[in-house]
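Enquirer: Right after this note come the structures.
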Structure P
Amino acid sequence: MNGTFETGVEKAWCPGCGNFGILQAVKVALERTGKPRHEIVLVSGIGQAAKLPHHVDVNVFNGLHGRALPAALAIKMSNPSLTVVVTSGDGDMYGEGGNHFIHNIRRNPDIAVFVHDNRVYGLTKGQPSPTSDPGWTGALARTGVISAPFPPLAVAIALGCGFVARALATDVELTAGLMEQAIAHKGFALVDIFQPCVTFNKKNTAKWFAEKTWRLPPDYDPSDRLRAFELALETEERIPLGVLYRKERPSLEEAHPGVGDPPLHSRETPPEAFRELIRKRTISPS
């Protein structure tokens, strides 16, 4: 399985890193879509999590720190037929990329977003991330985290995100299944993935996540927004896994008048408009 997605690129993650399980889940989910490799694009920012696309043999855009979503949005609007997936870390997505996270939920592009949530900046050696626990010291915050953690699922539900789920890196089958559903969902889909960082976060270990999490039962109703919001705020004693909230609404590509047919990537730029653009850019201001 997954042989068609192998790149042969050496993995530089620490032994036991949760990124290995997430990588396996991504490959399983992409294989289940049945899409050919040239119709899939993985987009990431900066960080250990953002290296994941290097190990999947599909189209890849690896951008600036916190800027994965603008690139993914441009790709999707230019060619809506592509399957666009963003995979990055909690710092990259909720910290540097927090503004893009909020407003792309509002816009609702048809993009699946997988966030490796290990509650620490792993690439830069242990700074607290937006989801770090209060009081946690880590390698660099010696007096302990003061700020309250950013609640990604609650924020997403509050903003009307149409697919909101939480997964666990050590449970590859659960994670792959949620990723598959997120990709199939038409609109912005968020899967926040708990993962251990074996080197820089000694608190939120694989054992800690296993003891704190529980799966939503089969009869849970993900259309109940208020219940989903309540569950999204359960981040301490008992943390639910699965699809917390799901609701269909028109995607940005469907609603935006500029996307249309033919798609942007196949349109020719009118020569007159191009010449006028060059003329305006070359005229010196008076």
Structure Q
Amino acid sequence: MSNHVSTHTAEEDARNDAILIWVNGILKPKAEALVSVYDSGFMLGDGVWEGLRLYNTRWSFIDEHMDRLFEAAKAIDLDIGMTRDQVISAVIETQKANAMITDAHCRLMVTRGFKTRPFQHPKLSQQGPTVVILMEHSRPSIPRPIRLATVPHLRGLPMTQDPKLNSHSKLNCILACIAAEKAGADEALMLDVHGFVNTTNACNFFIVKKGQVWTSTGDYCMNGITRQKVIDLCRANDIPVFERNFSLVDTYSADEAFLTGTFGAQTPVGSIDGRQIGSGQMGPMTERLRGLYKDLVGA
């Protein structure tokens, strides 16, 4: 698609050709950072991951990210084989090996590891987990507000695949993203099982109406760390914020809409299903929250 933008569009950075990637305790050049075709993550999407962002030598909200990683690992009965402190040390080791100071993005991945035979049963993973820490120099470069399209793919019930689980199995979100792209948009707006507006395929979603900030109940979306920080910032700064059910009717008439995520922080939305949202540009509330979030990250 021409003029394609995503919530993860970053500036090109030649330094990424020479990065070192942490694979089960060994730092390897990109070309050698490989996992087996027998790995559970490759074979079945059996794993969990976190995205982290480096600002001015510090990994933002790393404690919350570790909470979420270990909670997800426990939920899928996966022993990471490392303590929280060991995982954090490995992140910092990888950061130092790559001489990264700021504007870096880390994808921390844990799978159930090498399988003795190519079948589903988790007992076939007997060699322990595969842990990969992949860091890139990455400065967000999102040149215009994002265009969203509503798609038929839903964020499901907790007993199908709990949307709170940051799992390697992202096919539902990828299909949503494909549908949005076919509709001429950058990213998909996904509804929950009741038809209420929920989240996008990659980010959490907010609207602004008459000075109030609305987001979904949180029952069917990723338990986003940036999402929670925005809610907390609203409460701390006397901005009315509501976690509630709302529909596309409410959404199309919003004064502003924006997305939250570790990579892009707060990304403005210009249109949804071909309808311009507000001015079609970043609105004053989004700009204010961006400033408050920047201060929080820099604190």
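Enquirer: Could you tell me which structure in P, Q was used to calculate distance in nm of label points 7 Å out along Cα→Cβ at positions 24 and 192 as 2.5?
Expert: Values: P: 2.5; Q: 4.1.
This value belongs to structure P.
Enquirer: Taking distance in nm of label points 7 Å out along Cα→Cβ at positions 184 and 216 for each of P, Q, which is largest? All intermediate terms of the calculation are to be shown ahead of the outcome.
Expert: Values: P: 1.5; Q: 2.6.
Comparing P, Q by distance in nm of label points 7 Å out along Cα→Cβ at positions 184 and 216, the maximum is at Q.
Enquirer: If you don't mind, another one. Compute distance in nm of label points 7 Å out along Cα→Cβ at positions 104 and 152 for each of P, Q and report the one that scores greatest. Write out the running numbers ahead of the final one.
Expert: Numbers: P: 1.1; Q: 4.4.
Ranking P, Q on distance in nm of label points 7 Å out along Cα→Cβ at positions 104 and 152, first place is Q.
Enquirer: Comparing mean count of other Cβ atoms within 10 Å over residues 80-87 across P, Q, which structure shows the greatest value? It would help to have the intermediate numbers written out before the result.
Expert: On the way: P: 22.8; Q: 14.6.
When mean count of other Cβ atoms within 10 Å over residues 80-87 is calculated for P, Q, structure P comes out on top.
Each reported figure results from applying straightforward, stated rules to the coordinates on display, with no laboratory input. Please read these numbers as outputs of a predicted model, since none were measured by experiment. Cβ atoms are built from the backbone, for glycine too; each structure is taken alone.
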